[in-house]
Structures are given as structure tokens and as C-alpha cells.
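J.: Below are structures written as C-alpha cells.
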Structure 1
Amino acid sequence: MTITRQDELDGMQAIGRIVANTLQAMIRAAEPGMSTRELDDLGRRLLDRSGAASAPETTYDFPGATCISVNEEIAHGIPGDRLLRAGDLVNIDVSASKDGFFADTGASFRLATAQPDRLCKDGHRAMQIGIAQVAAGKPLAGIGASIGRFAEKRGYTLIRNLASHGVGRSLHEYPEEIATWPSRAERRRITKGLVLTVEPFLSRGGRMADEAGDGWTLHSVPPAETVQFEHTVVATPRGARILTLPG
């Protein structure tokens, strides 16, 4: 989507705030002994209360309102009977639509631990570094190049078949594949008003994502702890405006 009118920006900010508030509420509610289905049920109630619809369900018939991935699962985890435990590495991805506008956000966290988690901290930093490269007229390749430099310096790898994407009028739209790793093949430039996600998958050794037998859940290959952080942003001449902020 390319935003050209104030009503479009208003619509994107509204759904962006909804998914951000839902994500933060789910993170706060997560606790040892809770099932991922119970956590997803909370997300569904919050989306329903806000008049929003789960994008994975409506777009792809995903079996859950949100994606909740735990430990060896790095994305598209199906909510179910799995019980959360202290120390689990949890990722929640929330995407939804309202009034014809879609937004997408996600975050990873270590459950019920007092100590800051270096991988999660660096994953969030990797996303911020990528967002800093978003501005009208700049190359799309700058996002992956900057994240790649950070990952290499810190001794991480990046999952290279899970990319950022355009979003706005649908969950995935042009530009559908935006590398969050260095890519010499990427020649496109960011246009004013372009709406996109920035969502690197930072890993302690993983390089690809492989689909499990359930047809949804993705695992790291080779197996390694992996985190994902994601914002939906719009490109302006002065930089990125983050649309998925709670408020």
C-alpha cells in the first residue's frame, strides 16, 4: 500500500494501534502454566472488542487468531495445548484488519525470567536498525544490509527465507519479499507513503526456516534459538513512521 491521503493514514494508525495493544496485553498476560490456546483466546477477545479481524484466519484460514511460537518454533506456531514454562523463548505475532486496513506486528521474549535476555535485546535492536533505513528515496536493500552488518558483528545469523513485506490493503502485498539480510539482487527503492513491515529473524545459528508436518509451524535449520521483532511502518521523506505503537 502507498498512503496518499490522510484518511488512509488514519485507518492504518487505528489498526496499527489495535494490533500493538493486543500484542502488549498478550505479553503481559503470558505466564508459566498457561496454554498457548488460552493466550490466543485473549488475543482474539481483544481484537473482537476493537472491531478487528484476525488477518491469518481471514486471509489464510490459519487455525488461530494469532501466531504463538515457542522455543524450537520460530514462526507460525499454532495455538494449542502446549503449556508455557519459565524460561521459554516465546514469539507472538499479531496481524489484523479493520475497515479495509491491515497491520502486522510481533515480538519475542523470555518467559518469567528476571535477567535481560541478550538475544531478545539484540533482536529488537536489529529491527530498529532496519527501520532506520526506511525513508522515501532510499534503497530497499539498505534494510537488509544494515541488519546484516549488525548480525555479523554480534555473531548472529539471519533466517533467509522469511522476509519483510508490503502491507496495508492486504496482509501481504507489494513489495512482497523484502530481504532483512544482505541482498545484491535487490534494486528497488522506497517510495513516499509506502507501507511495509520490518521483521528480521535473528538467530544463534539458524539460516533457513523449514515447515513442520502440520503445514504451518516453522523451525530453524539448523536448529537454533531465533527471535523475531516486527513493526509496520510508512516511509516519509524524513524517515519511517511506526504505525504499530500501543496507545
Structure 2
Amino acid sequence: MKVSRSVETEWLKEKRSANRKLLWLAPLNFVLLSFGLVLLMGPSPDGKHSYIVAATFNWYSLLILPVILTLLVTNLLKKEKTVNQVFYRTTGAGLKEQIIGKNIVAMIEIIFILLISTIFIFFIGKSLLKENLSAIQLTTAAIYLIVGSLPVMSLSFILYRFLNQTLVLLINFILGNVAAVVAVESWWWLFPWSYNLRMMAPALGVHPNGTFLPAGDPLLNQDALLIGVGMAFIVYLLLLSVQLFMARRVENHG
């Protein structure tokens, strides 16, 4: 009950926040940018691959999601430095419930952004580019991106407790770019920023560098999906435990 109240409180606090604007502006602006670039590139030579799908999902994994995740998390936490905690006490929610509530709200926002982006991509590809896209494949890829984003989201919650927004943004942006190199290595599963890029290979047939994978390429191995999803949940739950441990220490010393 306390967690549900915390989620409701956090969601209400988002009503006129920067995050609420991000929910629509991020997918709309990025998909339109991808569409413009695809028009400049022209149609796929073999007619079997979709440039807008490859570009959008690859760039989301590499550049956009690390930034969006950072902004969603830091904007949520920034309120704690400006909003009187007495208000929160009236809901009966402690720090642990607040943290869980913030995590759930951040998840909801990530889901919304990625699903809206997927819908935009599907309709632009189908109606304007006349491509043969699979709604099921795109939705599945979006789900992998959502799950693969959880560890970085949780890390951002922890980092912002010690660093400012700019530094967290810089760390996630740099490591998100490093992920393009790590994602093709055998130890990619040890690097949470690489999960999304690595899973897009078997999910959409797109190399972490943005090119299309030829048939039989080792990166198309479907095992990466199981490993990526499993590691994403394990790492996220471990990091959530760290968040709750930190909250317990604050409460005990409060």
C-alpha cells in the first residue's frame, strides 16, 4: 500500500515536470530526425532491410537512451533537493518506498517513450517509406530495450546520490559509446551499457556499429537475448538492493 502511494505521489509530481515533456518530445524529435536522415540515404539496396529501423534502434541504444535515462532519473531525484520531505511523510512512505516508487515511475516513462517511438517508426516506415515492417518484431525489440535499460537506470539513481546531473550524464554518454566496442566482445554481459546494443543484433539483425548483419553471423545467436534479459534483471535487482541499503543507512542515521 505504501509503495502504491509512493508511485502515485511521484507520478503526480511529474505532472508539470521536464520529464513529462520528454515523454513526447524525445520520441517525436528523434524519429523525425531519423526519418530525415533515411530520406538522404535512400532506400535499402536489397530492399530487405529497413534503414529507419536500423538507425533508430541503434542510435537509441548508443546515444539517446543513456541521455534520456539520465535525465529521467536525475529530474526525479532533483525534486528531493527542493521539495519538503514533510509532505512525503504525510503519505506514510519512508525512504525505501520513495526509492521503489521513483524506480517504478522511471520504468513507466521509459516504457512510454520506447513504445511511442516504436509506433512512430512503424507508421512512418509503413506509410511513408513503404517498407514491409513487422509490428511484432519492432515491439519485441522495444521490450528488449526496456529491459536492457534497467541496470543503467538503477546505476544512475546511485550515481546521482554522489555526483551532479552533468557528471552522471557525461558518464552514461561516454560509457554508452564505449558499449559499441564492448558489445561484440565475449564478455559484453559484464558491461551493462552494452546490453541493448548486443540484444539488437539477434533481435533486428543490426550490428552494434549500425550496419546489417549477414546471414550466419555469430552476433545473430539468439542466446544473447536470454543472457541479456537475465543479466539485466539480475544487475538491476542487485543495484536496487544497493539503493535500498543506502536508504536504510540514511533512515538509521536520520
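J.: State the single structure among 1, 2 that was used to calculate distance in nm of label points 7 Å out along Cα→Cβ at positions 3 and 123, giving 2.7.
T.: 1
J.: If volume of the Cα convex hull per residue in Å³ comes out at 127 when worked out from the coordinates, which of 1, 2 was used?
T.: The correct label is 2.
J.: Another question, then. Taking distance in nm of label points 7 Å out along Cα→Cβ at positions 107 and 131 as the quantity of interest, name the structure among 1, 2 where it is greatest.
T.: 2
J.: Another one. As an exercise: helix-only ellipticity at 222 nm (-39500 (n - 2.57) for each DSSP H run of 4 or more, over all residues; to 500), calculated from one structure in 1, 2, equals -9500. Which structure is it?
T.: Structure 1 accounts for this read-out.
J.: If distance in nm of label points 7 Å out along Cα→Cβ at positions 11 and 195 comes out at 0.7 when worked out from the coordinates, which of 1, 2 was used?
T.: Matching structure: 1.
J.: Could you tell me which structure in 1, 2 was used to calculate log10 I(q)/I(0) by the Debye sum over Cα atoms at q = 0.12, 0.14, 0.17 Å⁻¹, for residues 67-146 alone as -0.49, -0.64, -0.86?
T.: 1
J.: One of 1, 2 was used to compute distance in nm of label points 7 Å out along Cα→Cβ at positions 115 and 139, and the answer was 4.0. Which one was it?
T.: Computed on structure 1.
Taken together, the values in this text are just the output of simple stated rules run on the coordinates, not laboratory data. Owing to the predicted nature of the structure, the values given are computational and were not obtained by experimental measurement. Cβ atoms are built from the backbone, for glycine too; each structure is taken alone.
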